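Participant: Below, each structure is written out as structure tokens.
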Structure 1
Amino acid sequence: MKNTVILISGRGSNMEALIAARAAGALPVDIAAVISNRPDAAGLATAMAAGIAVRCIDHKTFAGREAFDAALAACIDGFAPDLVVLAGFMRILGDDFVRHYAGRLMNIHPSLLPAFPGLHTHRRALAEGVRIHGCTVHFVTPALDHGPVIIQAAVPVLDGDDEATLAARVLRQEHRIYPQAVRWFAEDRLRVDGGCVRLAGARAGDGVLVVPEAR
């Protein structure tokens, strides 16, 4: 069973989805710890209630990114993880940190990468008038929001959508695909080949692009 550490900065709804999938027997991982860069992150209480160890490495107490990254890595490595999962972790991590966890650092981004990297993805999607939006789970590389794609979920952009309604539709799909991506990792089914993720032993229903019904 893969040892996993989850990083959060706030409520951690994707963390909650992973914890729920594990509790339901659908995610064969051991969530060893949840770590936040904010002591007031609501997700820490959720993790503690689930019996998971929690830690806080407050970025405000460090002089710069390198010192924070080093302290965070030391904390993570104390749990000897096979996988580190970013679940709403709102800090840009330095290149050395990312390379340290190469191939075992996973993130979810609220757009269909490579479209709309960075912040305010739903607002930008609406401004551009796209008809399909969504979310992406990917391996993290030093290039921001640009690592090998593991799985994506697409949702329609509906007439009358605003930023809040579109964000809610995308978030429902985030909660579906992040546990799936972590499960594939735990089952040793993911391989990066030429910058692309290959899914070993693909079975019916293992599509990497999910287009749900409009809600």
Structure 2
Amino acid sequence: MVTASMVKELRERTGAGMMDCKRALQDTNGDIDKAIELLRERGLAAAAKKSGRIAAEGLVDSYIHFGGKIGVLVEVNCETDFVAKTDDFKSFVRDIAMHIAAANPQYLSRDDVPQAVVDKEREILRVQTLNEGKPEKIADKIVDGRISKFFKEVCLLEQAYVRDPDKTVQDVVMENIAKFGENINIRRFVRYEMGEGLQKREDNFADEVSKQMNG
């Protein structure tokens, strides 16, 4: 039996509407964990329909890491000024800026990676694979897998989200599309690191930012 307290708990944990929570609990025989999965699946499906809509409002936000070691500017778009002004949206944008500071993505998505960069990386990985003694007939398949890993390291939307490594940044964007009921789009960003490109003592600023986000 689905009780009001179960619906309330599920709503608090997911941010979904009351009737959606009630239906999810009914469909999963009152199993809250399964209901959360079901709501996520349904939310992401609904979000996919919204992801093609025009998003021309939003925020440009900045994040400066303690001590001025790393700075990030990011633009995140939504569909309405109403959503852009909400505390939840502002918090989401700030979290994305902090993720960028910590994870140091080089590109927004794999579509933004220049073909010359991909070709060079593929060439290097192929030589590495052959040097490891892998047969040439399977080298290309191995390289394909390693190129996919390369994209996950350098592309913001494919990176594991710092706050929850089980999700990608794209997963988090889709969840927020479902949450706000509008298309959400990370449009562009720039990240500066103090002394970048200069010879200097090695400090892992990214680890510092990550600890701050999860602290």
Structure 3
Amino acid sequence: MPRSPQENEALFDRRAATYDEDVRRPTGVLVGYEVSLYQAAAMILLAAGSEVLDVGIGTGAFARPLAADAARVSGVDVSAEMLARCRADHPSFALGMGSFLQIPHADRHFDALVSSFAFHEVPPAERPRACAESARVIRRGGRIWLLDIVFASSASLAEASEELHEQWDPDEIYPLVGEMDAALRTAGFSQLRWQQTAPYHWAVTGRRVT
């Protein structure tokens, strides 16, 4: 059974103090974490001064290179402790509580939305709504970049659960490429491009066209 929003908040509050250190030695479905961040970040092309939102910003690892490219970065997260760590390291970021299902920003406010390893925490039944909420805050012609634990098919997901059996989290229901692709297109994104970045990770980019 997927964790509740309250359980997720408590989990990431507990992990905040050691999260950056922990992901330097990733295990299980996070194997390849830093390589995936690097490859996904390389897919992102932004004009100087772009307004960018990172959903599930955590400690700010994915957003850091965007700020170096002169983008104006905002971020939301379900964990107050993660936001506190991010704020200490990145005082220029505009941060607040929020999630894929509740983004506390106006319609068409951002040129781009990015996220790493957060979308899979959305309950499966709510993922289409999460895609629609993402589209709501992106300007027409703006971009989305998502990196996450995603599987190409039910068969590849089943194979991973066998490979990682002792490290597999039964509370997680990971998305499939086809399901995410369909939800993003329904929400108004097109020109979707998928890239596998690690054994259990995929990145996708798309443009908001409506």
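Participant: Suppose distance in nm of label points 7 Å out along Cα→Cβ at positions 55 and 95 works out to 2.6; of 1, 2, 3, which structure was it derived from?
Facilitator: Working: 1: 2.6; 2: 1.4; 3: 2.0.
Matching structure: 1.
Participant: Moving to a separate point now. When FRET efficiency 1/(1 + (r/R0)^6) of positions 71 and 159 (r between Cβ atoms, R0 = 35 Å, to 0.05) is calculated, the result is 1.00; to which of the structures 1, 2, 3 does this value belong? Before the final figure, lay out each step's value.
Facilitator: On the way: 1: 0.15; 2: 1.00; 3: 0.40.
Matching structure: 2.
Participant: Here Cα extents along the principal axes in Å has been calculated and equals 61, 47, 35, so which of 1, 2, 3 was it run on? Could the numbers behind the result be given before it?
Facilitator: Values: 1: 46, 39, 37; 2: 61, 47, 35; 3: 45, 37, 30.
Only structure 2 yields this read-out.
Participant: For structures 1, 2, 3, which has the highest computed value of relative contact order in percent (Cα under 8 Å, 6 or more apart)? Walk me through the intermediate numbers first.
Facilitator: Values: 1: 19; 2: 26; 3: 22.
When relative contact order in percent (Cα under 8 Å, 6 or more apart) is computed for each of 1, 2, 3, structure 2 gives the biggest number.
Each reported figure results from applying straightforward, stated rules to the coordinates on display, with no laboratory input. Note that the coordinates shown come from a computational prediction; the quantities given were computed from them, not determined experimentally. Cβ atoms are built from the backbone, for glycine too; each structure is taken alone.
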